[in-house]
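Undergrad: Next up, some structures in structure tokens.
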Structure P
């Protein structure tokens with residue numbers, strides 16, 4: 001029996017893990033730092049969004065530019081340097097901006113069955129962008145193969161959650177599954193969320209932090225045979241009126257001792273987001289042991305995302321700004337698996353193509369168009385990303401498992417809007433990993449992984465607003481980024497105790513960064529100019545010290561520096577990397593009743609003051625990062641659940657019990673003060 005630290009309070013003690021190797025492995029056998037989070041953990045800990053579900057994961061800083069956005073920093077990297085997938089389909093596209101982004105919040109966390117996070121995996125299996133981490137969110141299904149063969153089934157679930165901090169936020173979900181066991185199954189889900197404005201003790205009501213979200217998900221599985229399945233999935237998420245509160249006049253500033261946040265200046269800065277995903281997948285296995293291909297998966301996917309921003313910068317000569325990006329992505333992914341006497345081959349290729357339309361304009365306060373075609377990036381552009389990979393897991397004996405792989409990537413951007421250039425790049429990257437089982441309780445793992453990120457359309461032609469209103473421009477001269485990560489870790493697992501620890505070091509080469517055009521300029525340009533490193537340590541453990549009591553805790557810390565010009569053509573300066581994870585940790589104590597109908601959990605979550613930043617960094621982002629850094633904090637929460645009957649479950653929580661006034665480093669608003677959360681779930 002093996003306990004999984006990140007799966008604290010889950011029924012799954014040693015789940016199957018597929019993201020780290022594209023092949024099913026037990027989590028304890030994965031030669032990477034990895035975490036598993038299922039829907040029970042998300043619900044029990046009342047996680048509001050997908051990024052927030054990673055809050056209790058060591059090595060992850062969950063930054064929120066605003067209440068409706070979220071961009072986890074995984075081992076020091078965020079945005080387009082982390083890879084997000086849904087059911088194995090790549091969600092990242094070529095329009096992603098640098099720095100914290102909002103796209104991870106477009107995955108409805110209530111539709112998620114489980115999530116697998118692999119840190120510092122590199123680019124061998126999934127291609128460009130997988131620098132800090134790869135998160136694979138697996139959505140819910142009918143599980144039709146778990147039902148008795150030939151028997152019809154109908155079941156479902158409805159849930160409602162009320163939050164007191166948020167002017168009475170209401171979150172509802174209804175889902176149902178129908179089908180015939182071992183033949184077919186249909187899953188339908190609908191989520192409706194209305195979040196009100198949050199408030200904290202020092203700031204009061206943060207006007208404009210509320211927003212609306214609606215989501216829909218459908219999945220149909222059909223058994224083509226006992227070992228093969230055809231799957232069709234469609235998902236839709238819509239978010240309206242998400243305000244970047246820190247930029248607006250609703251942000252009156254914040255003072256905590258000698259830590260000061262500057263007030264916002266915009267009258268409005270509002271985002272609307274839509275994401276649509278459909279895919280068709282054929283997967284299966286061959287029971288014939290003499291077969292060449294033992295398992296396969298082929299996926300055709302189609303996505304459409306709409307990202308709109310409206311700004312009223314009053315007072316300003318060009319106060320009204322609007323930008324809209326529509327991206328259609330078509331993809332194909334083929335993964336094959338072949339077993340040998342001493343190991344397993346995993347190989348295949350993937351291809352994604354983005355078709356991008358962009359609109360934008362700038363007006364003055366009188367409504368006179370100053371620039372009717374001020375675009376966020378080049379309109380009518382396309383982006384192609386093609387890769388082929390191979391990885392071999394060699395098991396020479398029961399103690400050793402060695403994993404080696406390589407990928408070739410080709411990327412090509414065809415730029416429209418009169419630019420008419422088609423730059424392209426390619427790269428060959430590799431990874432070498434090993435796991436050694438010392439005995440039945442201890443194992444050691446480690447290795448070296450390369451990561452590669454090709455310039456995207458935003459790097460090349462983007463014009464975006466970043467930090468505290470700075471304009472950031474792309475450049476046609478940028479080249480790919482390269483990373484090399486070294487990692488060493490250990491795991492200890494017994495029936496009652498599970499421990500894990502890891503250290504990592506990432507070397508950064510040719511990173512694309514935004515630097516001022518000239519000394520004192522408020523316009524930045526993207527260039528390949530950063531060389532640096534990030535290293536850190538992560539520890540985590542779960543202890544079931546009695547049949548009723550469990551203790552879970554983790555701690556993590558990072559350090560990193562980078563060399564880059566102070567401005568274009570300026571002197572090289574060495575700075576701390578942006579938004580490093582301060583010494584952070586959490587401890588949770590949980591009691592479960594003998595009949596398993598009632599449980600209660602208390603949790604402490606804390607971080608030290610984060611003041612490792614330069615004066616230039618702080619000045620450029622003074623609406624999010626306070627002077628002298630972000631203050632430390634300790635937050636107390638209580639969660640409880642009661643299984644009132646076989647069909648009815650009730651949960652209740654008190655978040656921020658001591659009404660601590662705090663902000664997660666790099667975020668654009670303070671976290672909510674004390675608040676209650678009540679949830680009801682009825683299954684049939």
Structure Q
């Protein structure tokens with residue numbers, strides 16, 4: 001007979017459980033009822049008549065409390081019927097009395113891991129493997145127990161062993177990918193899942209790969225995964241959701257709209273569908289309608305976080321929202337959601353309490369949200385300050401004023417390009433979105449959003465160790481970039497790129513486009529730090545989420561900006577202070593437009609009327625008339641600054 005494993009994936013043959021002492025029904029006396037009761041219990045168990053089987057096992061144990069076979073089989077039944085505490089009690093007793101019972105150890109390891117008692121599960125998984133070293137499910141349970149204890153390096157080794165020894169065990173690929181994600185390396189997770197898809201291109205593997213591709217900021221491969229699933233299953237909701245998210249991450253608006261329309265057609269009451277549609281409406285500036293979508297999502301699925309975050313991100317909350325804030329607090333206390341959702345909920349509560357002036361409690365929720373999001377993004381990986389310093393040192397050492405001039409003399413990229421890039425950068429939360437919104441009000445400037453182009457290109461063009469730049473590769477990348485911008489904003493003479501990471505490659509961009517303008521945004525560093533810390537940032541810089549790391553990154557950023565100011569031509573590098581742009585808007589705006597070599601246009605004074613899509617965290621702020629409410633915001637949090645005090649001047 002066969003009895004399914006607790007996860008329904010493996011089969012146990014009862015006849016092989018105790019080869020050293022099998023029950024012999026023939027040896028029992030005819031007057032003994034136990035053999036027949038056990039046989040009846042096994043038959044009921046096999047037929048999945050669980051209540052009948054449980055009654056019979058209990059009857060046997062009431063007569064013979066130490067009946068080993070009945071205790072073991074009843075332990076399995078308890079595990080199968082979600083009675084984990086009973087299963088653990090019975091199976092622990094079996095392993096104490098029969099320490100060579102492989103199946104009892106294996107089952108017990110699974111149930112203990114299910115109850116998150118992973119250290120005990122590891123002990124029983126190892127005991128099972130001592131008895132049968134090559135049994136794949138026992139190896140898998142060991143890997144699961146190690147993973148549950150955050151022993152990711154060991155877990156990864158065990159999952160890797162399973163893949164090498166049993167290459168068709170798909171769960172091992174998922175386990176290893178999850179381990180790499182916990183270690184903060186989504187690129188390795190993607191490689192593992194690519195191999196899984198190669199071996200078994202089913203929907204489950206494709207969707208897992210697509211999710212990891214989004215974590216790697218690879219929207220195109222995620223989209224390809226979704227499309228492969230939809231070719232076989234056109235109405236697959238998970239694939240449509242993945243497609244919508246991939247289009248959004250890739251800033252492909254038409255595709256996002258089509259995917260959302262498809263989702264609403266296939267599953268009009270899907271909670272995440274309402275949330276995704278609400279996010280799309282927010283990026284278009286339709287905040288009231290967006291909030292209605294978020295509220296519908298919450299009605300359908302109250303125990304979540306993303307839709308609550310959507311509501312709080314779309315406007316300032318006020319005293320009339322107290323019931324809504326109370327609802328969020330209750331949901332947070334229950335905590336019945338995945339880590340990503342809970343992180344969104346804590347940031348939503350932080351934002352709401354900030355609006356209500358309850359800054360101490362707000363900071364508590366921001367602390368929780370940052371901890372959760374940093375763990376999701378980074379796993380066990382930490383911000384490598386030494387590597388960051390060495391990179392800045394390498395940039396400063398290579399991109400001297402004389403080196404830049406020499407490279408420009410050698411370069412064949414001196415001619416003006418079309419479209420001409422306007423680089424708007426600075427460290428995140430320094431006002432780059434506002435600056436781009438102002439610039440793209442001008443009829444000759446198109447918006448390119450944030451393009452993740454130049455940091456990957458840097459590794460191909462620059463060899464910091466040798467102190468050289470490959471001019472042929474740089475010319476090729478410059479052409480690719482021009483084509484990219486032309487496709488993003490057809491017909492415009494100038495196109496913006498506001499990726500904050502471009503601050504690290506100003507010198508390289510200047511060599512590729514000597515006539516282009518770089519507008520560098522500056523802001524009070526302690527306000528920047530508070531803004532970074534109180535903003536939910538899913539991907540990006542490794543210093544996000546930790547106060548000390550944020551301080552260090554800001555200090556290194558200032559060191560690099562001091563260098564760019566010295567080596568880049570003043571007619572190609574303009575610094576704009578966020579505080580001045582807010583308090584002296586017309587003069588600073590005119591200064592930016594003049595710097596770009598363009599005639600003045602009054603539309604640049606009305607950035608809140610700009611209808612272009614905004615998908616950065618500042619999507620609500622830039623739709624409002626320019627205001628000074630965020631200046632010196634740090635003072636509201638002065639008692640709770642912690643490490644940020646170091647930035648106060």
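Computed from the coordinates by the stated procedures, all read-outs in this text should not be read as laboratory data. Just so we're clear, the structure is a prediction, and the values are computed from it rather than from any experiment. Cβ atoms are built from the backbone, for glycine too; each structure is taken alone.
Undergrad: State the single structure among P, Q that was used to calculate Rg/Rh (Cα atoms, Kirkwood Rh), giving 1.07. Each step should come with its number before you reach the end.
TA: Details: P: 0.94; Q: 1.07.
For Rg/Rh (Cα atoms, Kirkwood Rh), the value 1.07 is produced by structure Q.
Undergrad: Hey, another quick one. Could you figure out which one of P, Q the value 2.4 for distance in nm of label points 7 Å out along Cα→Cβ at positions 361 and 473 was computed from?
TA: Working: P: 2.4; Q: 5.4.
Corresponding structure: P.
Undergrad: If you rank structures P, Q by distance in nm of label points 7 Å out along Cα→Cβ at positions 457 and 529, which sits at the top with the largest value? Numbers along the way, then the final one.
TA: Details: P: 2.7; Q: 3.4.
Looking at the calculated values, the largest one is Q.
Undergrad: For distance in nm of label points 7 Å out along Cα→Cβ at positions 145 and 289, which structure out of P, Q has the highest calculated value?
TA: Working: P: 2.1; Q: 5.6.
Structure Q gives the largest value of distance in nm of label points 7 Å out along Cα→Cβ at positions 145 and 289 among P, Q.
Undergrad: Here's a follow-up. Which structure, out of P, Q, was helix-only ellipticity at 222 nm (-39500 (n - 2.57) for each DSSP H run of 4 or more, over all residues; to 500) calculated from, if the result is -500? Walk me through the numbers on the way to the answer.
TA: Details: P: -500; Q: -19000.
The correct label is P.
Undergrad: Given a value of 4.4 for distance in nm of label points 7 Å out along Cα→Cβ at positions 57 and 569, point me to the structure among P, Q it was derived from.
TA: Structure of origin is P.
Undergrad: By the measure Kirkwood radius over Cα pairs in Å, for residues 417-584 alone, tell me the structure among P, Q with the highest figure. Before the final figure, lay out each step's value.
TA: On the way: P: 19.2; Q: 16.6.
Ranking P, Q on Kirkwood radius over Cα pairs in Å, for residues 417-584 alone, first place is P.
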